[in-house]
Structure 1
Amino acid sequence: MRSAPLLLLFQLAPLLAQSPAEEEAYVRVRDARDAARQVGSPTSVARFEEEADRFLGAFPAAPRVGDVELWRGDLLREERPREALLAYGRSGTPEGRQRAADLVFRHEAPPALLVDSWIGEPIDIARPCDDVTAIVFFSVTHPQTARLLPHLVHLHGRWQPKGLRIAGVAAVVDDAKNQSPAMIRERLQQRPRPFPVAIDRQRGGLPSDSLRLYRGGLVPWAVVIDRYGRIVWLDGLELQPNALARFERRIEEALAEPTLEQLRKDAISGGPGALERLIGMRRVGAARTLAAVAAAEGCARREEAAAAVRNLLPAGVDPAGVRWDLLRYDFAADRLVGAAAPR
């Protein structure tokens, strides 16, 4: 059989065709990437970008160009997410397209949950409000749930007066035969809780719909949405002291932020930094608040607020007659656009 050696030769051909100079340049980029991941400083990231630009400039058709752009996106996605989005697009790879979609999801308005039904008063997380929202996905058959739900009750009692709303989502990752919506409802109704719980919409053989929508493939999985409608936590929730402390610290930080109404009052009265914070949010709620500041008599910075609103609105939209509910923030365009169809 000669097919295996021939196949190996075909697989190695692109690597064998690389010049020593290309390989050396690629190794420098890779080493700079590794150092930037380990150190995480602006200097180390800048060093990686220098090596990446040098490699891409010298070898624009190299087979590893996509990898280098993926690395750039991964290093920039937290501090410079829009540049990361462009890098993922330039990678031209399936991984780049998926990471770009995940990045856009993280920076745009959170979509509505896709649920079978609710136990308790439903929460529309797609509708902005001044509260901080924590959504926690769990499975009724998961061994950690017996510890998780009492802890969420504790967090609700501790922070609900400060503006935290909690929604549980009974999700399914596997073992669907023991987690039909009727069975989940029966189990959850045996022990009522002070916050609502959604029964996630199920799709045979796959993780349930809202869990997949919110990029989860395991439980427990948690999402935190701040007062301005931004996703500030999207990750697994390990029931270990350090992991829980990070999750709770993120909630505390979000609760410490002023509401949009507080920022409106501060911006009108000339409070330091209030107008700048509103301008930097780039969200529908912030734009509506800026419009209220621009309309306030006696505000010294009305014109600046009005200019910021015009900069956010789609071209040709009159700020005086805008329908805010028909707009959404588009991360790639970095401005408001017409609302998309529900996802």
Structure 2
Amino acid sequence: MGCGSVSEQAFASANVLLRQSSNDLGPFRSREYDLVLSTLSWEKRGPAAFEALGREIGELSLLRFNSSANRPANERKDEQLKLLAKFSRSCSAIELDSSTSFSANVQKIDDFLQAKVVAKKRPLRVLCDITCIPKSYLLLLIGLGFRKNYFARLDCLYAEGKYPLGKQHEASASLANSTGSITSEGVWESLPVPFFESESTIPNHRDVLVTLGGEVGLTLPFIEKYEPRRLGLVMISESEVQTPEKLPKSEQYALSELQGEPNVERVNLSLSDVIGTVRYSIDFCKQSSADTITALAIGSKTHALALGIAALSQPRMEIICRIPTRYTTLDVEANGNVIGFEIEDRFEPSAYLS
């Protein structure tokens, strides 16, 4: 099953309405926001979304994960802070522990958002640049925003990247016999995302839905430990998994093994097709007779965003992210394409204020 283009522009699920707009940032230029969020990163594409947006931001809040032990990464974040400050009249950093210290950061982010809601005396209209935010924290924002009613609206910007595939393949070869990967180091631990737990705590049967990225070799054992009765694979239609012959031999083998799993189904969806990914995820859940559908958010940020939106309406669905020992400083440049997504609470009047 394939889907290379994005045609559907709006989709309602539970209490939220999702709109996607490739290369049209008009709605984000004219709307007033209570809060604008981004993340300080070592990636070159960090400021790309706001550069494309081209508007002044009143107050910009930046998630800054502690990387004091990594001096080059820290210096790049300092440089990015100066660049991002140019887009805003007021720019401040939210100081957090390292991104792998998830539980320690949850309360800090919750406290920050709750204070904003109390000050406004209503749910917030938020613009978030999701380009460099780790998937677990993106999903946390969706959970806090729409499960705890912190957000009336969450608009998202994403700057697509140019991934240095040659360097990735060199890294894959050098890491073939170690517990490392292209973007991370150490063993992958499972992180159940708060607000996205299944209503069944001890399921008799489990189906697994995976949004897949470029690290198939490490993904395979991660999936197998959940012992899926039925497996759904969401692959990025623009990624190299579509041309397996270009992958390193170890990745080709892992992809072949994955697709050889019993009761597996695969769908190819564009990086920008969040609506298509939400729709597929909901259909996968509805067709499942399992007590729990475990969604593994391993691939792109945009497909992780889709899993979060789908899970808001699916009580049997839980979302799991991977947490490595640490992330590697793989630099990614912007490819010039910035896409936008609007998520609004259909029943919250302040979502529609201009």
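Every read-out reported here was derived from the displayed coordinates using simple, explicitly stated rules and does not represent laboratory data. Model, not experiment: these values are computed from the prediction.
Quick check on the output: 28 is relative contact order in percent (Cα under 8 Å, 6 or more apart), derived from one of 1, 2. Which one produced it? Working shown, then result.
Working: 1: 13; 2: 28.
Working through the options, I get structure 2.
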Figure out for me which of the structures 1, 2 the number 23.2 belongs to, where Kirkwood radius over Cα pairs in Å was derived from the coordinates.
1
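So helix-only ellipticity at 222 nm (-39500 (n - 2.57) for each DSSP H run of 4 or more, over all residues; to 500), computed for just one structure, reads -9500; which one of 1, 2 is that?
On the way: 1: -15500; 2: -9500.
Answer for the origin of the read-out: 2.
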